[in-house]
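These are the structures in question, set out in turn.
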Structure I
Amino acid sequence: MKFHGLIHQFPQEVKLLIGAFVIVLSIGYYTGLAFVNETTNNTPTGIEEQYLGNENDEEATVMKFKKKKQAIITLIHNHMISLSVLFFMLSLLVSITSFNKTLKKVVMIEPFVSILVSFGGIYFMWLGMTSLKYVVMLSGILMTMSFITATFMILFSLVKTPPIK
């Protein structure tokens with residue numbers, strides 16, 4: 001079965017449904033990023049404090065405590081499952097665009113690597129490997145870049161005229 005460029009053959013109502021899904025999903029994703037910014041200031045130190053606390057920082061304006069094991073496991077479980085489903089759905093949609101196949105493969109697979117690295121990094125950082133805060137930040141940036149690229153590819157494909165054969 002040929003998937004490449006299939007999105008161009010969809011009827012208008014299916015394209016509208018896909019567009020609405022991607023836009024609403026994006027609002028949810030960017031709201032999550034706003035929450036990350038609010039809780040970590042998008043800094044490696046903020047990431048570390050969010051999970052390990054800052055009780056030793058007498059200058060801290062907001063006191064944070066180390067997350068309990070149950071809270072860390074719940075956070076990792078919920079995020080890994082929900083982000084996996086989110087990126088699986090986006091990847092299915094990317095697979096039917098007419099973009100370069102190598103680019104599509106990267107955009108489709110990279111988020112799953114970032115999910116493993118981000119949340120594995122958070123867990124091991126919580127165990128005491130604090131230098132992983134940089135890896136967590138980098139993998140989160142890559143995941144977000146993949147999200148932005150995937151949504152652009154899908155939305156662009158919905159309005160683009162199909163390529164002439």
Structure II
Amino acid sequence: MATIRTTNDNLTNPADPDYKLPLLPLNIDLETKLVLKKLKEASRALAELKGVALSMPNQSILINTLSLQEAKDSSAIENIITTHDELYRSSPQLGDYASLAAKEVHQYASALRNGFQAVKENGLLTNNYIQEIQAELEGNNAGFRVQPGTVLKNSQTGETVV
């Protein structure tokens with residue numbers, strides 16, 4: 001039996017399967033006092049980070065560490081749990097990993113760096129780049145999910161990840 005919608009309330013909830021992204025530009029004012037203050041703080045912090053990074057003899061250490069931390073935290077959402085110790089004891093160049101979870105996190109970090117490099121070189125992230133990154137992560141060329149109703153849920157809380 002089909003559901004008849006009487007309002008558009010569900011269309012504003014990103015967890016709703018019928019949700020549609022709003023068209024850009026958004027019809028909201030982002031230049032509020034609070035946003036501009038935070039922008040100023042962020043700009044200063046980025047300038048400081050840039051100065052520190054320029055003084056480093058090997059900047060890739062910073063990038064690799066940040067991408068590994070992001071990969072570790074993002075993988076935890078999918079119940080792929082590892083420790084910093086396992087990550088730093090692993091050697092991706094030699095194919096030697098402290099655990100299967102550490103291997104997955106290192107693959108995620110590699111895909112993240114490759115995606116970053118593609119955006120840096122080309123100025124944008126295309127569907128083709130996304131699919132290349134996904135192929136690196138999954139080890140296949142499955143592409144985008146096309147089956148409706150697929151959701152990502154936190155197994156501990158049951159909450160849908162949006």
Structure III
Amino acid sequence: MVKDSSLPAELPGSVSDHSFAIVVSRYHHAITSRLLQGALETLAEHDVPDDQIRIAWVPGAWELPIVAQHLICGDRDDEYSAVLCFGCVIRGETTHDQYINSTVSQSLGELSLSYNVPIGFGLLTCNTMEQAIARAGGAVGNKGVETANAMIETVKLIDTIGNDIWPG
């Protein structure tokens with residue numbers, strides 16, 4: 001039997017009863033605040049109440065994984081269905097950006113798998129400020145919106161696993 005390979009319809013269900021944590025870098029605040037705003041608007045469109053969203057500001061992209069880990073593992077009274085991480089690293093004259101980008105992306109991926117919590121990767125890794133602006137609500141869209149939508153869909157999919165509404 002051949003399975004249908006067409007794109008499935010949007011998953012049923014709601015995320016209005018889920019809690020989300022958002023970790024945002026202060027570095028390149030003009031960019032990261034736009035990513036955050038896009039994510040907050042997207043969560044609001046999906047009826048996630050403000051009191052079910054926790055925002056943690058960190059100095060830079062390097063600190064995203066450690067704070068995400070504390071949010072996941074810390075106070076068990078606050079269990080998050082997903083953690084969204086936003087930062088912006090722009091290439092400079094050295095390879096410093098490559099070390100940050102690689103370590104942060106690998107660390108967030110490991111955290112997600114180790115703790116079974118989806119982590120939205122909203123780290124812009126750009127060559128120029130113009131590229132960052134284009135991805136923070138400019139010509140290329142808003143990666144904050146995309147990250148939030150990805151986490152909403154992932155949370156809904158996880159909710160369906162083992163249920164009769166599995167979309168496969």
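Listed values, structure above:
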{"item": "Entry that produces 3.4 once distance in nm of label points 7 Å out along Cα→Cβ at positions 52 and 124 is calculated, selected from I, II, III", "result": "II"}
{"item": "With mean projected area of the Cα convex hull in nm², for residues 12-67 alone derived as 4.2, matching label from I, II, III", "result": "III"}
{"item": "Of the structures I, II, III, the one that 1.03 was derived from, the read-out being Rg/Rh (Cα atoms, Kirkwood Rh)", "result": "II"}
{"item": "Structure responsible for -25500, with helix-only ellipticity at 222 nm (-39500 (n - 2.57) for each DSSP H run of 4 or more, over all residues; to 500) calculated and labels I, II, III on offer", "result": "I"}
{"item": "Structure from which 10.0 was derived, mean count of other Cβ atoms within 10 Å over residues 44-51, options I, II, III", "result": "II"}
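Bear in mind that the values in this text are calculations on the coordinates, not laboratory data. Please read all numbers here as calculations on a predicted model, not as lab measurements. Cβ atoms are built from the backbone, for glycine too; each structure is taken alone.
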